[in-house]
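Listed next: structures, encoded as structure tokens.
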Structure P
């Protein structure tokens, strides 16, 4: 793998967890079929960050969908990036938007959306959704598959 993708610094190597989202490196690989219209989905059902007011952990089920153009996100780097939020304080809305916007900036996809399905804090779940625009015509877009909160 290292010979095929010499620019990758994390895949196949021992990697120290990034100290913060700003320090995390998102790596990409070339899309093997940039002309094709297809969807890539990543789900992080055990995402954690910290409440900026109490310092207590917040939990979410994140679903990231994107239609790639020239680049694909390398999954280990995405995992490390998402893990870097574990000790990062941010409101649900800010955290979800930060992740979506960073991925959109790094990947420059045809389209991207993120669903942040946050577990209750103070008795109220907050779900946050963001996308880069309307999905491309003809893109198969399955439901994100996360039910509205009913004691999930």
Structure Q
């Protein structure tokens, strides 16, 4: 995916088993935070940092979701354990990760990355961390949201 391209629509299940569809959020900036695994040290730190800056994310008006290849049940437990305010979506078949260029060197996982989609449904920001060892800074994500 490249900046300026139309974001592929998709539907994934959240931690409660409810469908979440990207197209339902047209007219609003959407942030897709891809991460490799629930309950891993770097991913937990990353999503807890989003939690700790949640008021700043909310102030942008963006819809912010996390996406990994873990199951719906895993997402539910991970979100409850860490009091995460954002929806976590299960990409168990890795199709959405593939659409968005989030291919990981870890088998069965998505890469760590961030995609910001503008109000018209186009990619405004796309960054992938192939090694997955470094989490994106909240300040960088918030800047990308504001620029969308």
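Each value in this text was obtained by applying a stated rule to the coordinates, not by laboratory testing. Computed from a prediction, not measured in an experiment: that's the story for all the values here. Cβ atoms are built from the backbone, for glycine too; each structure is taken alone.
Here are the numbers:
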read-out: Origin of the derived value 0.75 (FRET efficiency 1/(1 + (r/R0)^6) of positions 123 and 139 (r between Cβ atoms, R0 = 25 Å, to 0.05); candidates P, Q); value: Q
read-out: If P(r) over Cα pairs in 5 Å bins from 0, in percent is computed and equals 2, 11, 22, 25, 24, 14, 3, 0, the structure in P, Q; value: Q
read-out: Given 32 for relative contact order in percent (Cα under 8 Å, 6 or more apart), calculated: source structure among P, Q; value: Q
read-out: Distance in nm of label points 7 Å out along Cα→Cβ at positions 51 and 91 - highest-scoring structure of P, Q; value: Q
read-out: Entry that produces -8500 once helix-only ellipticity at 222 nm (-39500 (n - 2.57) for each DSSP H run of 4 or more, over all residues; to 500) is calculated, selected from P, Q; value: Q
